[in-house]
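Quick note: the coordinates plus some simple rules give every number you see, no bench work behind them. Keep in mind it's a predicted model, so treat the numbers as computed, not measured. Cβ atoms are built from the backbone, for glycine too; each structure is taken alone.
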Structure P
Amino acid sequence: MKTILVGFGVLVLLALLIVMPLIGSRNELVTEKNDIDGKWAQVDNDMKRRADLIPNLVATVQGYAKQEQTVISEVANARAALLGARGGDRTSEIRANDQLTGALGHLLVLTENYPDLKSNENFLRLQDELTGTENRIAVSRRDYNVAIQKYNTDVELFPKNLAASVFGFKRDDAYFKTTDEEKKVPQVKF
């Protein structure tokens, strides 16, 4: 009887030594997943702020550059695509954000052709707000990518990969990446 109790005690101790780290790893992965969600919410919030600034910026530019409707339409369509992607999957929203970034770049290049617009106080204020928002987005995107990288590393490294496979945690590849358009060297003309 005493041998059975000792054997049972050893089995319980071994089970605890295996189960407790597994549960601890699971809890860390849950924490990291929630951190990713929080970081994404901040990125989403910053992108919404930018989308809210765009109509005012476009209206200001439109008053000066009436013949530049193609660029203005491109920005409006990209903003609509971003707003339409909100609440969907992260990859679609990231793609829509990249489209809007490119369109805004075209709009800001367009303003170089209109010296009166560049000196307009309302335009300058909006451009400053947009620049600040773009900086916030860059920081939020970086923080989000770092959170995903940490989570993905833990999902793949031993011993957390055991907990990840037992509890169904998978890699998350919804990173913000630089697009081919953003990698191009800008052309400066004087």
Structure Q
Amino acid sequence: MKRIVYHIALVLIVAQLMLILVSWLLSATLSEHVRSLLSDEGLRWFAGGFSRLLLTPLLSWLLLCAMAYGCLRKSGITRMFFWPKNYREQLAFRLTLFLIVLMVGGMILLSMVPHAILLSATGRLFPSPFGAALVPMLAFLCILASAAYGLVVRRFSHVYDVFSSMIAGLSSVAPLLLLYLLFMQLYVSLRYVFG
């Protein structure tokens, strides 16, 4: 996996460097509608907008899903689906099921009834606040359910362990974060040069 990420990252870096060179050559030959990344305007755009251009909902979704993944993995909730064996696992199963039903019911009440808070002004689910918050709500549901399960079955002995599991999830997707940053930088650079 690391080797694949390394090769993809290398390709994205080389593509970014080639784009810088091609943008300079095309703008030097007086091609219209091509902006150079090496011009004063291009350097100001790159330096001034780097952070703002990389901040997208996809980045926050990736971070939230990574935390949920870490919590799911460390809590042992995935073994719950093979029917709990002892009393503690049965109790955790019931609590987790109750939390899931409660949160899904809350989402339904906030989005499905007439004039619901999370509907758009036209009464649609997509696009709406519900659609924008769907991934964060699902990630929160996974974190809450797996944290409750892990605490009851004592896979987590303290809230600190829950936070540690979320951090472990972030570290497990760190290669994807690197690829996201490199890909988004190439994408916004292409839009700047040819847009």
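For this structure, a couple of remarks:
- Parent structure of the calculated result 53, 14, 13, given that semi-axes √(5λ) of the Cα gyration tensor in Å is the read-out and P, Q the choices: P
- Among candidates P, Q, the computation of FRET efficiency 1/(1 + (r/R0)^6) of positions 9 and 49 (r between Cβ atoms, R0 = 25 Å, to 0.05) that gave 0.00 used structure P.
- helix-only ellipticity at 222 nm (-39500 (n - 2.57) for each DSSP H run of 4 or more, over all residues; to 500) from the coordinates reads -28000; which among P, Q: P
- Taking relative contact order in percent (Cα under 8 Å, 6 or more apart) as the criterion, the highest value among P, Q goes to Q.
- Answer label among P, Q for the case where Rg and Dmax of the Cα atoms in Å, for residues 25-88 alone, calculated from the coordinates, equals 17.5, 60: P
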